[in-house]
Structure P
């Protein structure tokens, strides 16, 4: 069911709270990672996406989709991660224009070094503010939004 009207006041307030909470938590976690000399959060996200992928590799367009980045934004990010030795590009054998990003051992090590700080950041800047009922309700609501967007609803 598509809605043509704008959000009501409560929905607009929920939207603003979501955006503010996201921005606040992400900025705090970024500061925590930087203070410990670890990879930036967006680098961490790339490294985790590659670690979770079969054979530690994804086509660049798949990586861009997974991270919600534009192709040009991903290209610059991959350039920096490749220069740091955290991933390498490999040509796609079935598509001359395509390429894979492949996680390196140094990339996996950087991701593992960052995880404890990232996990503490999630606990400190996000999870501690949620009671058990809040966690379940927030998870369910955000999953519906995510899944609806993926299905092309709306």
Structure Q
């Protein structure tokens, strides 16, 4: 399944879109998104996800440039992948290679049993970096539904 064939709409939910207050830290943004992504999981699963996210960030930043970060981790207990979106119009310092603050965070909770699906999601989201107008529209969206509509816009 090529990245372009991924139906991102199946992974998105307005209930998993967060608008961050100004001056939130990377750490607090990651925790808040992870807790939102895992609100249906038991506490130990959420804690393991948060640990996995921070372990991944310790290896190398998940900021991919253009104001986008894609924190992600694979978990054994998941029966499906999901995406949680964080919007920070004021920007968050994320150790990006391009030195730009991150305003769009796309957190992926991936199934450990489906590494190919995880990689296709990463590739599809990375394509956002090539569409700065689309990214700006997502970040400027006034509601979760508008953010998802902008996320799914193809032009």
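Coordinate-derived values only; no laboratory data. Just so you know, these numbers come straight off a predicted model, no measurement behind them. Cβ atoms are built from the backbone, for glycine too; each structure is taken alone.
Taking 3.9 as the value of distance in nm of label points 7 Å out along Cα→Cβ at positions 10 and 114 derived from one of the structures shown (P, Q), identify that structure.
Details: P: 3.9; Q: 0.6.
Structure P accounts for this read-out.
Matching task: -12000 is the computed value of helix-only ellipticity at 222 nm (-39500 (n - 2.57) for each DSSP H run of 4 or more, over all residues; to 500). Pick the structure from P, Q.
That value comes from structure Q.
For structures P, Q, calculate mean projected area of the Cα convex hull in nm² and state which one comes out highest.
Values: P: 11.7; Q: 8.3.
The maximum falls on structure P.
When you work out distance in nm of label points 7 Å out along Cα→Cβ at positions 42 and 146 for each of the structures P, Q, which one comes out largest? Present the calculation step by step, with values, prior to reporting the outcome.
Working: P: 2.1; Q: 4.1.
That would be structure Q.
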